[in-house]
Every structure is written in C-alpha cells, then in structure tokens.
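Just so you know, all these numbers are worked out from the coordinates, no wet-lab data involved. Quick caveat: nothing in here was measured; it's all calculated off a predicted structure. Cβ atoms are built from the backbone, for glycine too; each structure is taken alone.
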Structure 1
Amino acid sequence: MDKVLTRLVGVEGSRTLEVARRHGAYKSLEAAVKLDPAEIVEKVKASGLRGRGGAGFPTGVKMSFMPKEPTPERPNYLICNADESEPGTFKDRVIIEEDPHLLIEGCLISSFAMRCSCAFIYIRGEYTLGARVLEQAVAEARAAGLVGKNIFASGWDCNVVVHRGAGAYICGEETALMDSLEGGRGNPRLKPPFPAQAGLYGCPTTINNVETLANLPAIIERGPEWFAGIGRNERNTGPKLYCVSGHVRRPG
C-alpha cells in the first residue's frame with residue numbers, strides 16, 4: 001500500500017527533522033516556492049482535494065478567495081484547525097504526533113500559495129503531547145531556516161505559531177476558533193463577512209483542517225492527476241484517514 005499520510009507512523013524518530021528530511025520532508029515546499037502562487041492554487045483545484053474537516057468544500061477554491069496582494073496593514077493569515085474534539089475522532093492527532101513536519105510543510109505550502117505571512121496551528125487543549133511535539137518540530141524547522149525569513153532563498157517570510165485552546169468544544173467552529181485565538185471567548189461570528197474578507201484580527205484568513213493541509217506536499221510532489229486518481233470517485237479524490245474504535249479487534 002502506498003502510504004501518503006501515514007508514511008512515518010511507527011518509524012523511530014519520526015518527529016525529528018533529521019528523520020523527516022531523510023524521508024523527503026520539505027522537498028515539496030522547496031519546489032513550491034519556485035512556482036507562482038496562483039499555479040499552486042490551480043494544482044490544488046485540479047487535484048479535487050476537499051476539506052477533511054467535515055464540510056468537504058473544495059480546498060483550491062477556498063484558497064482562491066484570499067486577496068492576491070495583501071498589505072502590511074492587512075496581511076493574509078492561515079489557520080490550521082487542530083481542535084479535534086468530535087467524540088471518537090483522532091485522525092489528526094496521529095499526523096500531529098507521528099509526522100509533525102508533514103503538517104508544517106503543508107501549512108507552509110498553503111501559506112505561500114495564499115501569500116500568508118503567518119500560519120497558526122490551533123491545537124486542542126487536551127492534546128498536550130501533540131502541542132509539545134509541534135512546538136519542538138517548529139523550533140527545529142526554524143533553526144534550519146525552513147520557517148521564518150527568506151525560506152529556501154525565495155524572498156518569502158512566514159512564521160508558524162502553535163496555539164493551545166482552552167478546551168471549549170465550540171472552538172472547533174472556525175469563527176469561534178478565531179475569537180479564541182485572539183484571546184477572547186470562543187463565540188461563533190455572524191457571516192458575512194467571511195474569514196477570507198475579515199478573519200483573524202480583521203485580516204483575510206483561511207482555516208483548514210490538519211488532514212487537508214497534510215495532503216498538499218503529495219500534490220506538489222506527485223501532481224494533481226496522481227492525486228485525483230485516488231479515491232472513490234471524482235468528487236472524493238485522494239487518500240482519507242478513518243478512525244476505528246469501540247468493540248473491534250484492531251482499533252486505531
């Protein structure tokens with residue numbers, strides 16, 4: 001079986017940058033920053049990738065809503081929704097704890113395509129191990145020049161920030177999540193305006209799920225046609241993680 005999202009699950013040292021790069025981490029990002037951002041968006045559209053958080057909205061279309069020319073006063077932001085709080089759901093936790101650099105690379109590819117200057121990973125407060133793993137992975141990536149200033153000598157700067165939630169279930173909803181990230185109480189906002197118009201701190205923002213972003217490196221590496229060839233049909237392309245729990249022989 002060709003593993004896409006779980007290639008490092010069970011591999012010793014999978015959380016470290018050294019092991020991740022040995023298995024190809026950040027090669028897709030290096031290729032992506034040599035492309036025009038609009039070209040990346042078109043590749044994601046052609047792949048048929050849909051949001052893995054439940055709504056299933058086309059990811060490339062969502063990316064295209066962001067302003068093409070952000071300003072210092074109104075920068076573009078990406079938020080990775082890692083507030084995985086649905087009962088019995090733990091697919092995102094597997095990615096976070098076993099292959100954090102895959103998620104970080106996906107965040108950076110998406111950020112470059114949408115001209116974002118910062119990506120926030122909002123992680124469920126109860127995921128204490130996952131938060132520590134991500135913070136360490138971001139620190140390693142920053143020390144290696146993969147996060148921060150002039151990434152891969154592209155002239156593009158992007159920070160990655162890990163933020164732990166306080167445990168409120170409602171913060172899985174994207175606008176409540178933004179209120180929480182801003183330091184307020186997590187209350188859903190009325191729409192419009194939509195996040196791509198006025199999101200985090202009133203700036204254009206896109207919110208995507210962990211699994212959604214983790215698919216982006218493979219799309220850049222192997223191409224949208226390859227990705228579109230996987231799945232149930234043309235409306236459900238690409239690999240998908242499922243959680244199996246309860247009275248079964250092999251939960252996981």
Structure 2
Amino acid sequence: MRYAIITIFPEIFNAYLDRGITKKALQKELIEVEVHNLRDYTKNSHRTVDDYPYGGGAGMVMKPEPFFTAVETLYPDRTQRRVIMLSPAGKKFDQDMAMELSRENRCLLFLCGRYEAIDERVRIALADDEVSIGDYVLTGGELPALVIIDAVTRLIPGVLGDRLSAEVESFSWGILDYPHYTRPPVFGGLSVPDILLSGNHRDIWLWRRKEALRRTLERRPDLFEKSRLSEDDYKLMSEIKKEES
C-alpha cells in the first residue's frame with residue numbers, strides 16, 4: 001500500500017508514523033509513505049498557498065495552483081493515484097470505506113487543507129474522493145489523513161500480529177466490539193466474567209457476540225441499519241431485550 005500526503009505541515013506526520021503499527025508496517029515494507037510540503041510547489045518567493053476569498057467572507061482560501069502543480073508533478077499518471085481531499089463536507093469515513101481503500105492498488109494521495117477551505121476547483125478537477133471523518137470541523141486535514149491511514153493500514157494482511165484482530169473488533173462485524181478483560185481476575189472489587197475463564201470457546205464466542213450486540217443496542221443502534229446480522233444474532237438480541245425488560 002502506498003500513501004502520499006500533501007500538506008503545509010509535513011512535520012506533523014513524522015512522530016505518529018514512527019510509532020506502533022505504522023512503524024512496523026513500514027519496517028516490513030507493507031506500506032510506503034511520502035510526505036510532501038505544499039509550499040515546495042508554489043511559484044512565488046513568499047511560498048504563498050492562500051489568498052482572500054472571492055465574494056468576501058471570513059478566513060483565507062487555499063489556492064488551487066500549488067495543489068495541481070504538486071499532484072501533477074508527483075503523480076502525472078492519473079491511473080496510478082487516487083486523490084483524497086479531506087473536508088468536513090465530504091462523504092463520512094467508516095469501516096466499510098477503510099476496507100475498500102485497503103484493497104486499492106493505486107497510491108492514496110491525501111490533500112490536507114488549512115484555513116477556511118481549499119479552492120473548489122481542486123475538488124472538481126483533481127480529487128477522486130472528498131472525505132470527512134465526522135460531523136465536526138478541525139483546523140486542518142492532517143489529523144483526518146492520519147486517522148484514515150491508521151484505519152486502512154491495520155486491515156492490510158500481515159500488519160497486525162493476530163489476523164483475527166481486524167476481523168472481530170468494532171465495526172468489522174458492523175457492530176461495536178465486545179468488552180475485553182485481562183489479568184488480574186479481580187480488581188477493585190470487579191471480577192472478570194466467569195465464562196471467560198471457563199475455557200469453553202463456543203460459550204466464550206456466544207458471550208462476546210451477545211455483549212457486542214448489547215453494547216450496540218445501548219450506544220449505537222443506528223449501526224444495525226447497515227450491519228449483517230444472522231438468525232442467531234436476532235435470537236441473542238431477543239434474549240438481551242428480555243433481560244433488560
């Protein structure tokens with residue numbers, strides 16, 4: 001998997017990429033990451049990347065020329081790139097999108113904006129996708145780019161130590177994750193559920209599935225609209241509702 005990032009703050013990425021699973025993925029050569037400074041693709045001595053908005057209004061708008069110059073210089077062949085513009089107005093990023101992106105053969109090229117917005121012509125003529133990570137506004141596209149890179153990277157075969165980790169955690173089932181416990185068996189008066197100490201893998205699996213469904217019912221019932229539930233899941237949900245009625 002290849003990632004490229006265009007930003008006016010390239011230093012933001014170094015600390016994060018040099019830690020955890022992204023560092024391991026880089027060391028294993030499962031991913032490649034290039035970070036480019038947008039200011040290197042300006043054509044004026046001040047390396048200006050923004051200007052006042054036409055029509056007036058608050059804030060500054062990022063100019064189109066540096067983005068076009070950067071993308072067309074770095075990846076002139078459109079078939080080798082998938083340009084992702086980070087924006088609160090974009091399609092909301094979720095686990096399904098992460099899985100789809102993890103199968104992408106082209107380089108994922110992230111355009112990180114700052115200030116009020118990026119000139120609309122960048123979205124129209126350059127971006128393949130406009131993506132948001134949530135219904136809130138951040139000061140730039142750098143954090144969203146890192147969120148997407150992290151979520152996609154962990155789905156790449158060979159990145160996680162346990163291949164099941166990415167398959168059973170939150171949202172990979174279409175629902176929230178089940179509760180996790182480790183040693184000691186009792187802490188602060190709270191005990192690990194007996195079933196997790198039983199060694200019965202079938203019962204443990206059913207307990208985890210049931211608790212994942214319970215969490216989703218309590219916290220994110222909206223996820224059921226897109227989740228893929230089995231007949232057994234519906235039986236477990238009936239049990240949960242009876243227990244809580």
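Out of 1, 2, choose the structure whose coordinates give relative contact order in percent (Cα under 8 Å, 6 or more apart) equal to 18 when calculated.
2
Work out which structure the value 9.8 belongs to, where mean count of other Cβ atoms within 10 Å over residues 53-60 was derived from one of 1, 2.
2
Using percent of Cα pairs over 28 Å apart, single out the structure from 1, 2 with the greatest value.
Largest calculated value belongs to 2.
Once FRET efficiency 1/(1 + (r/R0)^6) of positions 69 and 157 (r between Cβ atoms, R0 = 25 Å, to 0.05) is calculated for all of 1, 2, which comes out largest?
Ranking 1, 2 on FRET efficiency 1/(1 + (r/R0)^6) of positions 69 and 157 (r between Cβ atoms, R0 = 25 Å, to 0.05), first place is 1.
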